[in-house]
Structure 1
Amino acid sequence: MQFLKVSSCQDFFFGSYQVVDGYASLNLSCVNDLSEEVAPSFFVKQLNRLLAKENGQVALTDPTSCPEFSELIEKIPNDDIGKLEIYSRTDLNPSVDCTLACKVYLEQGILDIRAQWCAYKEMRADEIFTTLVTPIYTKNLEQQVFIEWGSDERERLASETKSGVMSILTLARAYQLRNNPEYVSHVVDELLRANKDHT
């Protein structure tokens, strides 16, 4: 049996957090609460400081399928985000084929947003778009998004919204929904509306 090496750390701003096998891990909701107490510029400086301290890798975790990703991304100015990568994992929930996660590239490293985004049924797939993808479109960041198909294979999210939706559904292994024109059209309309409302 392999045991994970876990240690606790203390930070003046983020408080107590764990480092699991050399990977710092904080609760997303707690970080969001802290972001409400300070200006966005100060918040981003603290994120970058923590990333520099933790070798450029910090996981922000949420145990639900509808994490408050929008609250986080709203507090980070667009100019401070280099790119975002959406990818799939198979180690967070053995009950589903895979879950999606999102890497946010900042100046000093990567915030790895890990939640229970999955698409084993339509309701859960809806949450991928409402709580992960829509916030990206609302901030007009869709042109900075990449789909990571594997460790050495990634591509920029298609500029044509329908193709982008199809790619995300494929990544989430939601093949039945991907082949449902009505569902795809509904998601496309919602994303276009979110983008338009914010411009």
Structure 2
Amino acid sequence: MAEEAWRERFRQRVVEAGDLIRAALQLLTEARGHLEAQMLVGDAAAVRARIQLAQGVLGSASCKLALATSLVIGAKLLALRGGSYNPLMPYDEINHLGDEYVAEMNAWARLREAGRAAEEACASIDRCNGHLETTSLLLDHGDLPGVNGFIEKERLDATTGDLEAAIGRVELGSERAFGARQDVSGAN
């Protein structure tokens, strides 16, 4: 009975992590929409509004990814403790689980990759926010020669660089989480 309980909780963590990663992907796509158009100092109020909208959405995506990463770690801890012969003495590694837990070991391998991708995406989101903060600061210096060029460079670094990198990592994480979900029977 206890064996089935930890396995069910493990499956739940797999499903929840995948759902959060997919939700983060939708949010990152929404953020991209706020940042696609060129930003000019002459339209500072509208640009600031777009940046604030994008940063709010990026913050929500980052929170979802951080929670997904926590669920990945929780799933690992459940497997280490629940799959051991004595729950008071958990295993050190998932690959120490017995043959009866092949599905959980396979799911963990994919879920671990999803968690790493989520962590990397969070770092890219942080860099993207840094570029957006720089853009906001540059909007206050309309008299600076070539300021629109600097603003555009920061916008492009934020979008085509860091935001696209985050989206790519989250897409990979979503694929891996889906695979983990398929590995674990009953995780519909």
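Derivation of every value follows stated rules applied to the coordinates shown; laboratory data play no part. Note that the coordinates shown come from a computational prediction; the quantities given were computed from them, not determined experimentally. Cβ atoms are built from the backbone, for glycine too; each structure is taken alone.
Things worth noting here:
- semi-axes √(5λ) of the Cα gyration tensor in Å, for residues 12-75 alone derived as 18, 16, 10 - corresponding label from 1, 2: 1
- If Rg/Rh (Cα atoms, Kirkwood Rh), for residues 92-163 alone is computed and equals 0.96, the structure in 1, 2: 1
- Which entry (1, 2) yields the derived value -10500 for helix-only ellipticity at 222 nm (-39500 (n - 2.57) for each DSSP H run of 4 or more, over all residues; to 500): 1
- Set 1, 2, criterion distance in nm of label points 7 Å out along Cα→Cβ at positions 36 and 68: the highest-scoring structure is 2.
- Which of 1, 2 yields 17 [relative contact order in percent (Cα under 8 Å, 6 or more apart), calculated]: 1
- If FRET efficiency 1/(1 + (r/R0)^6) of positions 100 and 172 (r between Cβ atoms, R0 = 35 Å, to 0.05) is computed and equals 1.00, the structure in 1, 2: 1
- Which of 1, 2 yields 44 [percent of Cα pairs over 23 Å apart, calculated]: 1
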